[in-house]
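*Asks:* Take a look at the structures listed below.
What follows is calculated from the coordinates using simple rules that are stated; it is not laboratory data. Keep in mind that what you see is a predicted model, and the values were worked out from it rather than measured. Cβ atoms are built from the backbone, for glycine too; each structure is taken alone.
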Structure 1
C-alpha cells in the first residue's frame, strides 16, 4: 500500500508533481480556466498538501483545503502516468478522506474537468455526487463540481 506524507506545496518534490499535473491539464483545459493553487497559497494554514509514495518513489499528490468549519475541498489529485490503473488513485483518495475526517471534516467538495473521465469514474465509485459549481468555479465551462458527505463519527 502506498503511503501519504505531508509536505509544503513549494517543496521541490511537491512542485515537480504540481508541474506535471498542470502540464497534463493544459492539454484539455486553457490555462485561464485551470484552477490549481494560487500564488501565496502555500502559506495558507487552511491548506495541507500531501504526496503519495510507493517504495520510496513519489508517484502522486493531493491536497485538502478547509473552506469552512466541517467542509474542505479536495485539490490537486494526481497520480503519475506509469502508476495509473494500479489502484493508487483510489488509495490516495481514501487516505485523504481519512485525514479529512480525522480533522473533523464531514463534507468534502472537489472540482474536476467534465472531460476527465477517469477522475469522474474514481470519484463516482467513491460516493461523490455532482453539485452546482461553487466559489471560483462558478461559470467555468470546464468545471464539474462534486461532493461527498461522511457519516458522523460514533
Structure 2
C-alpha cells in the first residue's frame, strides 16, 4: 500500500480535503458506530490534521487530529483517530498513532529533550492498543455519547 501522509493546520486544508476528512469522520464515528453526536467542534480550528491518502486512488485511509497543550487538556491531545474499515488490522492504526505522537511533539518546548505528556480520551475497547504506544489509564471509565471511554496519558 502506497500512502501519502500530510499534516495540515485547519486554515491550510483545501476545501476538498476538509470535505473528505469530515465525510470520513462521519462515516466512522457516526454511521459505523451508530452514535449521533456533534462531531464538528471548535477543536478542529486549533488542530493539526493528520491524513493518510492512498496515492493512486486518493482515498482517505486514516485520519487523526492533534491538539496543542491547553486546548482540550493541559497536555497535548490526539483525537478522532480513525482507519478506514477495509484497511484495519494491517498496522495502519499503529502508524497513525506513532505519527500523531510525533505531531504532538512539535509543540514540545525546545528546552525539553524528551517528548512531553499527551492525554487522550480512548474508547475503552482500545486501551490495549494505546498501551502499546506508551499510554496508561488515567482515570475511571466514563460513558461518552453511549460509548465507554477512559482518559489515558503518555
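*Asks:* Given that helix-only ellipticity at 222 nm (-39500 (n - 2.57) for each DSSP H run of 4 or more, over all residues; to 500), derived from a single structure, equals -6000, which label among 1, 2 identifies that structure? Before the final figure, lay out each step's value.
*Replies:* Numbers: 1: -8000; 2: -6000.
It traces back to 2.
*Asks:* Supply the structure label, taken from 1, 2, corresponding to Cα extents along the principal axes in Å with the calculated value 39, 38, 31.
*Replies:* Values: 1: 39, 34, 32; 2: 39, 38, 31.
This figure was derived from 2.
*Asks:* Matching task: 13.8 is the computed value of mean count of other Cβ atoms within 10 Å over residues 87-94. Pick the structure from 1, 2.
*Replies:* Values: 1: 18.2; 2: 13.8.
Structure of origin is 2.
*Asks:* Hey, another quick one. Ranked on distance in nm of label points 7 Å out along Cα→Cβ at positions 7 and 143, which label among 1, 2 comes first with the largest value?
*Replies:* Numbers: 1: 2.8; 2: 3.8.
Max of distance in nm of label points 7 Å out along Cα→Cβ at positions 7 and 143: 2.
*Asks:* Something else: Between 1, 2, which one scores greatest on mean count of other Cβ atoms within 10 Å over residues 79-86?
*Replies:* Ranking 1, 2 on mean count of other Cβ atoms within 10 Å over residues 79-86, first place is 2.
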